[in-house]
Structure 1
Amino acid sequence: MLEYHVYDVFTDRAFSGNPLAIVTGADGLNGTQMQTIARHFNLSETIFVMSPANPAHRARVRIFLPLAEIPFAGHPTIGCALHLSGGQDGDLVLEAEAGPVPVRISDGLAEFRAPVLPELGEAVEPAAVAAGLGLSPDQLGFGSHRPVVAHAGPGFIFAPLRDLDAVAQARPAGAAFEALTAKTPKLYAYAPDGEGFRARMFAPANGIPEDPATGSASATLAAPLLAAGALPEGETSLTLRQGIEMGRPSRIGLRVTVQGGRLAAVHVSGRAVRVAEGRITIPEAE
């Protein structure tokens, strides 16, 4: 049997934030077995911990949604790093499928540097976004923010909404949402909220009706923010709040460095608390 630990991530309170299953000692598992375990936990993500290829690194990891593997994700990185640190401050590197991810831990806060800088993709028709979220067209956009696809490994449709009421009303609207997300199945909606943004992330095609906190989307948000003129030269720190409408409030730190009008570095930070642990049977190999 394998040991596992369940953490709530991007929070310091149990039963809030985004749940994560961490399966340790996973070197002998193949991808099909990992997917079976992730589907059994049925959390937004499960991370499997293995021996690193580079002995200077802390661990090699693979990350699975209930229905698919992904090369990188934020809340598994935060939760896994805090678990492996044993509560000690310091630096460590996790070998994700997207590449090495350096993580710094200080006073219970973990911050990782995104392994890939986000890039903008194609613009998205605002009317289609509004229909897909069950909103009126005038509830889309604010300032210079417009719907767009961006990616840094995983891709997302970024949907800026007018205000917090629009965020609260947003939800996948059947066939219109399916058509909108046929090519890019994850949609991240956001609106201004104090010194940062309130967000929701929907990915029902990936087995995630709604995600309480999405670290990879938080990192990727830097590209749309830069395009909208929301990130000045130098370093900007923002707080992203997610999961409010789900009753699982999450707090995500985003720190972005801009040099010469371009993204130079993107960091995401958060806390985590362990809520469960146990052992799970190893699925039969296929």
Structure 2
Amino acid sequence: MGPKYTELKDKVVVITGGGGVLGRTFAEALAEQGAKLAILDINLDAAMAVASKIEESGGEARGFEVNVLDKKSLQQAHLKIKKQLGPCDILLNGAGGNHPKGTTSKTHLFEEDIRDDEELKTFFDLDYDSVQFVFNLNFLGTLLPTQIFAKDMIGRKGCSVINISSMNAYTPLTKIPAYSGAKAAVSNFTQWLAVHFSKVNIRVNALAPGFFLTEQNRSLLTDENGELTERGSTIIEHTPMGRFGEPEDLQGTLLWLCSNGSKFVTGIIVPVDGGFSSFSGV
């Protein structure tokens, strides 16, 4: 994999959403550096699968069933992690996601769209509970774990919080107002928290992945034959490197943000996007 980050050996890293595609990739990269991993996910089987794979490869990891919107669930996991692995050194807030009822059917609203059509979802049809769920999962799902685990970091060296933002936070994407707004909140919170924690030596940064094929977005970006959908084609056309990201593309930036190489870096959101955020479309 690239350079070794010896300072990460035996660091206790807590990863929320650790059972997902990106969370699993983050965990594997850190395990290769000798970190001890706590894999948190609402799906216990997914968390255990990631932890088991790391253990089989000679690393140290534990899987935990956790709801990042439930403080009691987080507190119970925190106690178990401290007992089994030790206090948290690095928190990676990877939990997040969208909801179909927090999206619109079309990129633009037209007068003819204002009609009784259950299939067509305009801005006026956005579901309150679904929009609230998206904001809670992404923003509160970042804030609450930080409240629980960052206390371990106070007064210790080499500790940091890493959040997951998105390209949507820079400029909102069409159709997904709830998710775009929620990720913008994550970026803003990252900067706020970096200032707030600066005097207790806890760094706070965020990754902003470009477009990666995950189970959540695969059906939106590719069809059943693996060909690009119209939306998928538009994304590739606006990504100068001309491809979707691969989970491994995030590992180098993640390790840098976790390591001493970025010890004077806090409050930034790093785009890993193949140039998407730099391209005007012309």
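What follows is calculated from the coordinates using simple rules that are stated; it is not laboratory data. Owing to the predicted nature of the structure, the values given are computational and were not obtained by experimental measurement. Cβ atoms are built from the backbone, for glycine too; each structure is taken alone.
What to note about this one:
- Here Kirkwood radius over Cα pairs in Å was derived from just one of the structures 1, 2, and that gives 18.9; the source is 1.
- Each of structures 1, 2 was scored by distance in nm of label points 7 Å out along Cα→Cβ at positions 112 and 272; the highest score is held by 2.
- Parent structure of the calculated result 23, given that relative contact order in percent (Cα under 8 Å, 6 or more apart) is the read-out and 1, 2 the choices: 1
- Of the structures 1, 2, the one that -5000 was derived from, the read-out being helix-only ellipticity at 222 nm (-39500 (n - 2.57) for each DSSP H run of 4 or more, over all residues; to 500): 1
- Structure responsible for 3.5, with distance in nm of label points 7 Å out along Cα→Cβ at positions 32 and 240 calculated and labels 1, 2 on offer: 1
- Computing distance in nm of label points 7 Å out along Cα→Cβ at positions 24 and 88 across structures 1, 2 gives 2.3 for structure 2.
- Structure (1, 2) behind the derived value 2.8 of distance in nm of label points 7 Å out along Cα→Cβ at positions 192 and 256: 2
- Structures 1, 2, by volume of the Cα convex hull per residue in Å³, for residues 56-199 alone: label with the highest value: 2
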